[in-house]
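Just below sit the structures, each encoded as structure tokens.
Please treat every number below as a calculation from the coordinates, not as lab data. These figures come from a predicted structure and were not determined experimentally. Cβ atoms are built from the backbone, for glycine too; each structure is taken alone.
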Structure P
Amino acid sequence: MKLIIKSSLLLCAGVALFSACNKDLDNNPTLQTPETFVLNTPAYAAQTIDLKVAEGLNFTWSQPEYGFPASAEYGMQFSATNKWTKSVDVDADNGNYAAVGSPTYTASVSVPTAELATAVQKLARYEENKVPSSQELYARVYSLLNGDTIYSNPVKLSVAPYYVELSDAPVETWYLVGGSFGDGSWGNSQVVPLLPMEGQEYDKKTGKGIISWTGYLSTSGFKLKKNPENWDAGQVGQGTGFGDFVYNDGGSKDIKVPEAGYYTITFDTKETKIKIEKYTGDKPSVYNSMALPGKHDGWKAAGGTPLTAQTSVVENHDWKGTVTFTEKSTGADGEGCKFAANGAWDANWGFATFPYGVGKAGGANIRNGKGTYVVYFNDITGQYSFVKQK
């Protein structure tokens, strides 16, 4: 009798366990894979929105049918043509849509109109005095979950745009400081920058990429620092020996080359990798002075816009100055500027690109923007950079 009761209890327990498992399965939803979802048409879509007046545009949407309330990432995108093949942040010349605002995890967002105006400028590329009174625009939202992205329907809008001066993030600059730079005192003003390189592309949002410097190094030691004024923003020193570089460690040693001579330092700021190699080119000429003649000073190779030598302890090949351009220049004949050595035109460098490039001996005039710039120039490589001042 006891055996029968015990068997019955075991059977009931098994049935209860099986029922509980069934209930767990019933409450464990399966992830669905929707192909799209709905962006709601806002009430203001029937009118033209003045982007200068409005502070933000509000959008709402229904969550995609994932089968359960999912914590997806959402973000707004805009197009002037309702084409969505390439972002202008990836390809400024051929992109046809732009992401605007920050990602969100809710089904609503307010898009800042100042950011939208910049995006419209990137898409439409208006000339300063030829901005239309209205611009057709399409909005959509993406949903990102578990690495998969789906997009909503596009919603047509009308906005009144305005001209926005477009500019990429400046190339991230690092500086050399130590016994071979300035007066060798390691002071904040005794620094020499690594400059953008020919043929390199730089991240338009962060300015990161490959920069370099070529010049004469003594064996007295040096370091790299990101901010000339302090060491907190980032630094590069030496570890166990030459070629072993230590990043962001205040206790690192000074970098010392095996022997004095000409070297090229290359720094990939995106991948945080540095290399120092012997310079293999012809022995560089040493110049007594350098200037930046151009339309702004009447093309005076002597007595015009002088640049200052940045190093006095070894051979100097780095120059720095400040210049103000009162108007934009295309670099056409008679316009723009060039670098010229020793107060004459015998040694001069130019190239068409701005605000940075690699000047060629006897090259084209450098076009320039309007404003005040700090100018850096290396006479071995021809590298130059114009850094706009606020």
Structure Q
Amino acid sequence: MTASDEPPPGDLARAIDESDFAWSLVLVGEDQRDKLAALTSDLLGKPSTAGDGKQITSGYAYWGIGPTIAWAHACADPFYLVMKQSLDSFTRRWARVRGRIGEGFHHVSFGVGTGHKDRLVLEHLLDRNPAMLYLPVDMSSEMLRLGTREATHRVGLRGHRVVPVQLDFSITDNLDELRELVHRLVGDEPVLYSLLGNTMANFDRDGELLANLTALARPQDLFLLEVATTEALSDELAQDAVEEYARSRAYREFVTSALLHNTDLTIDVDAVQFRGAVEGDRALRVKVVYQNLTGADIPMMLPDRTRVPFPDQDTIRLYLTRKYARKALDVIVREAGMRKVTGTHSDFAAPRSVQGFGMDLLLLAPGDQPPEAKPVDDLARDIWAN
């Protein structure tokens, strides 16, 4: 069935469209037993006081209903400054770049999150393509359910045009399969891919992740990237970045929720440590770890029901994030094989925000050709958006 075909009478798509019940149809792309085994393996890492041994990698921080609910609560916390500023400023930043996206686009969203940003994107794209397909992609089926419902709320997108995909998009082989799926669904019609909410910053090999995701884009496709940024790099600013996360108790409860639901540890949110550092000339890095501060070894039950020691002073890395140097963005984009079509920046506006911290939204296209000259109408729109 092509993107413009209507579902035949009596099929599943029609049944979903005509029902008042909140059905959620999800394509599950992975064996969840394999994911559980991978999480168990990550928690068997060597002892380390610096968060370089045991870890919970990015997707597992949101995996399961408990972490999903904790994430939603953290996003609503006004003390979680990075998320609050990101959500508050996205409408303005999106208004500055959306004019460069033409008609007929479908949308593939990596890491749907709360769905608030995707809803704005969908409203714009659907207005220009009534037959649009929306494919949110996430490792957590619970996050897909939460984010997709918010993203499509009152947008007018018919149920069978929404195809949530449960998939770990950090795995290259998974992206190969996703590429085939997307191309079968949309044919030669253009796709807007997106990686929003500074999700890129949560991965150890962030540049490689971006290159793998953007490699999905064909010449007719575009890629929307959102990252947290800083105007300068220093140890002092790294500590300022730490403070943005450390002051939110809801954020601490979120980053420990994966431990709470996948081990038998008794969680003490005061044992959450934040380590800030400068990452070369490209970013400020914040590593969030859980440290055993009890003065004794603790037996820890893993997801496969085996017990291992959690030694005194040992750590489990819970989360990784970054603020990218704005001057490094062009290099990061170019190394991913992309070029910037347009971009916009918003400084954090809260009274306790550090000067120079903000969010950037970049619209990218494949290739290294220089971007076309911006039309006068787009220039005027940008001026008024400011």
Starting from the value 27, 58, 15, 0: which structure in P, Q was P(r) over Cα pairs in 20 Å bins from 0, in percent calculated from? Q
At a computed 4.2 (distance in nm of label points 7 Å out along Cα→Cβ at positions 37 and 333), which of P, Q: Q
Tell me which of P, Q gives 25.0 when you compute mean count of other Cβ atoms within 10 Å over residues 133-140. Q
With relative contact order in percent (Cα under 8 Å, 6 or more apart) as the yardstick, tell me which of P, Q scores highest. Q
For helix-only ellipticity at 222 nm (-39500 (n - 2.57) for each DSSP H run of 4 or more, over all residues; to 500) computed as -11000, the structure of P, Q it came from: Q
Please compute FRET efficiency 1/(1 + (r/R0)^6) of positions 301 and 341 (r between Cβ atoms, R0 = 30 Å, to 0.05) for structures P, Q and give me the label with the greatest value. P
